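Structures given as structure tokens follow.
Throughout, read-outs are computed from the coordinates displayed, never taken from laboratory work. From a predicted model like this one, the values you see are computed outputs, not experimental measurements. Cβ atoms are built from the backbone, for glycine too; each structure is taken alone.
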Structure I
Amino acid sequence: MIDHERKGTGCVRQGFTPLEGIEISWPHLFRCSFLTGFTLIELLVVIAIIAILMAILMPALNRAREQGRRAVCLNHIKTLTLCWIMYADDNDDRIVNGEAYWAPTATPAAPVPTSGPHRGERYWVGNDCASGFMQGEQRPLDIQIQAIRLGALFTYCKTEKVYRCPTGIRGEMRTYSTGYGMNGCFDATGTYKGNEGVRVGKTVLMVKRRTEITVPPPAHRLVFLDEGRITPDSYAIHYVKPNWWDPPFVRHADGTNVSFADGHSDYWKYGGAETIRVGKMANPPHHYAPTTDEGLADLQKMQKAIWGRLGY
């Protein structure tokens with residue numbers, strides 16, 4: 001059996017001549033263990049692998065985050081619609097004035113009109129919209145909040161964050177609008193006569209009471225939609241011609257969230273590349289006329305949901 005004898009910082013095997021002895025410096029060995037790390041090439045390979053993994057995972061993470069925000073938005077718009085139904089229940093089946101009050105420089109208000117088709121009907125939200133809203137102009141945040149609180153629906157929905165989508169434009173407290181057909185602005189040709197909506201067969205185009213929603217049934221008549229920004233009045237679309245009026249705002253991965261008169265909400269994905277292109281513009285055009293079959297299908301789907309039928 002060979003013994004070992006420690007000498008200083010080395011170790012010599014006894015039984016060998018000094019020339020044959022192997023001395024190991026323990027601090028040197030300890031120090032060398034740290035010097036034998038990754039080479040530059042190995043580090044570059046590791047970094048490249050991490051970059052590839054990030055490139056694979058990030059789109060999936062972004063999709064998951066967007067789906068979460070879309071779900072929150074769907075819940076918000078559904079909540080507003082249930083409040084819309086509650087309002088009608090408390091007001092002899094009359095639905096709320098679908099217009100947002102337009103007075104972009106006035107103090108916050110949501111008055112009750114004394115004449116016209118909305119006589120006696122308080123605006124559902126007040127004047128939260130700036131005159132240059134399409135160019136990104138915003139009213140101060142406190143004015144927007146006050147305008148929402150003064151609206152007819154705030155009695156039923158007193159949580160301000162419900163009035164906006166979590167992916168809406170920063171600094172804007174409302175992203176949802178009512179569709180024209182739900183007691184909105186009375187200026188779409190062919191949809192109203194005096195202060196009442198036109199009836200075509202069993203379809204009432206401009207609805208004033210929930211009992212007027214029969215054909216198509218409430219599950220197919222649009223109430224709210226997510227425009228992603230504050231706009232005045234209500235969401236406009238033509239009835240007698242194949243044109244958008246307000247732009248087809250694209251939200252949530254090439255579509256938008258909508259709600260219906262029966263209380264449910266849904267995500268609509270546009271099928272036309274031109275609809276998506278126009279809707280994603282920073283300042284999209286009004287009265288846009290589709291040029292493709294897919295774009296026309298997107299338009300007609302929205303027209304049928306808002307008016308109940310096509311007028312051409």
Structure II
Amino acid sequence: MRERFISIEGIARRFPLAGGGVSTVFENLWLAMARGEFACIIGHSGCGKTTILNILAGLDDPSEGAVVVDNQEIVGPSLDRAVIFQSHALLPWRTVMGNVTYAVSSRWRAWSRAKVREQAQKFIELVGLAGAEQKRPAELSGGMKQRVGIARALSIEPKIMLMDEPFSALDALTRGTLQDEVRRICLGTGQTAFMITHDVDEAIYLADRIVLMTNGPDAKIAEIVVNPLPKERRRDDVHKHPAYYAVRNHLIDFLVTRSRTFADEIRAGRGYDPMKPPEVVPGTPAPVAVPSPPREPLSADRRSGRVP
């Protein structure tokens with residue numbers, strides 16, 4: 001049975017319309033993640049990917065349902081959850097060291113200045129920025145700025161790292177280098193990560209599981225693709241794996257066609273239980289469905305919204 005380190009339990013997000021009525025971005029979403037897992041979520045714009053990430057970060061509240069991390073319900077932001085945005089979001093008047101120590105000192109307020117700097121230095125070196133500690137953001141390239149953001153996020157030792165297309169604004173070479181760095185760091189530290197991407201190849205390279213969202217409004221988790229590639233994989237070997245093109249074609253077929261037609265499949269009688277989105281492994285003779293763990297029903301408090 002899959003460990004439920006992160007448990008998304010029946011969440012919905014609705015917004016009132018100016019002329020009356022309600023727009024439902026998604027509802028009755030269920031997803032479990034294990035500790036140390038790297039999950040990517042893919043879907044077209046408007047399906048609610050960033051909304052899900054914001055709920056995980058505590059920056060937004062679900063209209064109903066709950067999200068539990070390490071047996072604690074998320075209520076508001078927390079330093080247990082670090083977010084890396086598309087833009088680096090660095091403090092321009094602080095150096096590389098200053099940006100990272102600011103996060104570390106916010107996490108551990110009782111630490112001495114020397115201990116804070118030691119912790120910051122450890123993660124600056126981890127992302128390959130040793131020697132750039134005294135540079136300000138204006139003196140850094142785009143890739144270096146994003147490395148500072150990654151160091152800042154990791155330096156507070158979060159339970160989960162949330163990434164909203166962190167490499168989308170970078171050139172291809174820098175993007176590939178940072179993907180390699182993030183993968184190396186997550187494997188080496190056992191970091192749990194949840195990442196939004198529109199890049200199919202990025203998802204295949206980084207993720208253990210890839211969550212596929214249908215088009216919004218009223219988006220659903222159509223299925224979860226279990227990555228059949230080995231956990232230890234190298235960028236220059238990924239495309240040589242026998243299952244690579246099966247996975248890639250499955251993802252592209254979903255984005256081009258099935259993300260739009262999934263609702264028709266349900267209306268046509270396809271069995272679908274939102275509490276147990278099917279898990280498939282492309283590249284097998286027929287995509288193998290992976291049994292999902294049983295779900296306990298929500299309590300009355302959680303079904304109605306927040307838990308006191």
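Of the structures labelled I, II, which one yields 3.9 when distance in nm of label points 7 Å out along Cα→Cβ at positions 169 and 201 is computed from its coordinates?
Details: I: 3.9; II: 2.3.
For distance in nm of label points 7 Å out along Cα→Cβ at positions 169 and 201, the value 3.9 is produced by structure I.
When percent of Cα pairs over 11 Å apart, for residues 225-264 alone is calculated, the result is 67; to which of the structures I, II does this value belong? Let's see the in-between values first.
Details: I: 71; II: 67.
Working through the options, I get structure II.
For mean count of other Cβ atoms within 10 Å over residues 49-56, the calculated result is 9.8, so let me know which of I, II that is. Don't jump to the answer; show the numbers that get you there.
Working: I: 9.8; II: 22.0.
So the calculation was done on I.
As an exercise: Kirkwood radius over Cα pairs in Å, calculated from one structure in I, II, equals 22.9. Which structure is it?
I
For relative contact order in percent (Cα under 8 Å, 6 or more apart), find whichever of I, II sits highest and give me its label. Before the final figure, lay out the partial values.
Working: I: 16; II: 24.
Of structures I, II, the maximum of relative contact order in percent (Cα under 8 Å, 6 or more apart) occurs in II.
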